[in-house]
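Next up: the structures, one after another.
Nothing in this text is a laboratory measurement; each read-out follows from the coordinates by a stated rule. Computed from a prediction, not measured in an experiment: that's the story for all the values here. Cβ atoms are built from the backbone, for glycine too; each structure is taken alone.
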Structure I
Amino acid sequence: MSSLPVADGPAVYAIHENPEWFGVFRDAFEAEGVPLVEWLLVDGDFDPLAVPPDGVFWSRISASSHTRGHILSKEYARSVLSWLEASGSRTVNGRAVLELEVSKVAQLAALTRAGIDVPRTVAAIGTAHLLDVARSFQRELAAPFVVKHNQGGKGLSVARFDSADELEAALAAGDVDEPQDGITLVQEYVQPAEPFITRVEIVGGEFVYAIRADTARGGFQLCPADACAIDPATGKLVTPPGATIAPQPGDQLFSLRDGFRHPIIEQYLAFTRENGIEIAGIEFIEAADGRIVTYDVNTNTNYNAAVEAVAPASGPRAIARYLGGLLAEQRA
């Protein structure tokens, strides 16, 4: 017995929890002629003793799912992916990759192991110790720092502080949220040489394209999905935390880095192969001090309509073709 829908034949099963982000993928799979079934992991049931349906299972579970009221989606996904993998089903961005998605600590450790530069970071357990960590961190670096949740997304919970005293005032005012998993990161603020970050899109072990995200208007919320730019309650543009310029109607926070070529791409391709990540958007800062600093790995990557309109290839359609190819191999 299960409430998870099953196709009549082999299909790609998309495991996710946010229909607002999924429309572009439905369109891409339809355009590529790849059969698609959505498993929306927000409630329901499944039989862990049953044989899974024929197909390829693609996880798009997000670290920020709890912010949409889907408190149990990550645990639900862990169970479903464990069942699928124990049954020998082909998963894409499976259980091990989900653990990277939901932990920035895990991401930073894996990136460091791969020889990729990341921001200096300390993980504080609970908020009682957070101020002590920040004071020690600032004494060492004598620079602004960022506080963020280990489990987050869309820039939620991210805040810059120029001093530990500022953080102390924010804590006293109740302006620092408790993290979902109890882990808060104190991280160096990496000053960009110019006010943007770059996101490298990878599908199936291949570089698709790179985008430039405007940090002056986007702040710390650099989710490319069009839905991220709008407040769902008011329907108005969001001024993200960390933004120094309020976005106006018609502003494009994201643009294609046309012709982007850099050795970091090969490092990312090797990193994704080593960690079994088949679909990702990886973000880095070109720092004022000359470093290339990688700070986020998105394994449920989203795409921006304005970028897609001018890009040399479509990200969602590259995913549909890649997963369709895996499905064809399975049929053969």
Structure II
Amino acid sequence: MKVAVFLSATFAGASAFVSQSSPKLGTSLNLKQDFLEYIPYYDHSNVKVNTWKNKAPFTGKVVSTKRIVGPKATGETCHIIIDHKGDFPYIEGQSWGVIPPGVREKDGKPHAVRLYSIASSRYGDDMTGATGSLCVRRATYWCPELKADDPAKKGVCSNFLCDSTPGTEIAMTGPAGKVMLMPEQDPNTDYIMVATGTGIAPFRGFVRRLFFEDTPAANAYKGEAWLFLGVANSDALLYDDEFQDAKSRFPKNFRLDYALSREQENKSGGKMYIQDKVEEYADEIFAKLEGGAHMYFCGLKGMMPGIQDMLAGVCKSKGIDYEEWIKGLKEKKQWHVEVY
């Protein structure tokens, strides 16, 4: 019988793991990031889910909130680091729930929980295992009559998070989900990651784990991780510095493609959306999936119809039954979707 053990950050002296980045990013950290690994590291049978619930949430504290898009981005997106003191373990691909403070105007009941994909590895941005990060776009609503954002209709939770400051307390639930986990047992597995906007969050965690950390998973990985990100323009790119660093350091194992709808054209002369960029590599992607690659999608649910139509068209051109093809990928757990 296989037994999985999750080593707590209180073991091995977690305080010794404080740094601003990982060894592969040029730090002098002497100890490996291995104190939050299952044994063996790829055994996810005991992954924690819903440790903290709506009626008894965890209270985290904001470490920092930083705008991470340029002035010409369509909207504001923030990277928010939250301290959980090692009491809220999660792994890459999971989500946290956030319950914004206050009550709903319509009925006076507490606000509902909102789910956000975690944007860091299990070790957090500081590698202590005591923090985690969220990537949040501020939801605002343009009023054509006011010709301005209507503050009465702004997103309650996203604005709360983007307005948070160091020390702000956050009521949190989870961790949620196993759909987006990486199957790490075979270190040669290829990952194809497709994101729009803040859907990049889980894939940042993937990339940090595979390339930027001194973990068993990173040391073993020999496959190719291929990231597609769709945003409006260059100013809206998220974590580009980290992804460019990975591309520079690991050109044989990491690929990066952007779809910039307001700056690039697709093959038909229209705007370049994420499905158009993925279609450019359709033959290679189909071959990778046939070879056992895992494909992930995260972002607004509006991205999926375009993706599915594109894949159906490619299947038709190849004489493949699209429904059977998708069914096969799902049965083999190679197809991962988390949209909102």
helix-only ellipticity at 222 nm (-39500 (n - 2.57) for each DSSP H run of 4 or more, over all residues; to 500) derived as -9000 - corresponding label from I, II | I
Among I, II, structure where distance in nm of label points 7 Å out along Cα→Cβ at positions 159 and 295 as derived comes to 1.7 = I
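Which one of I, II has mean count of other Cβ atoms within 10 Å over residues 191-198, as calculated from the coordinates, equal to 16.1?
On the way: I: 16.1; II: 24.1.
This figure was derived from I.
When mean count of other Cβ atoms within 10 Å over residues 63-70 is compared over structures I, II, which one is greatest?
Values: I: 19.6; II: 15.8.
Structure I gives the largest value of mean count of other Cβ atoms within 10 Å over residues 63-70 among I, II.
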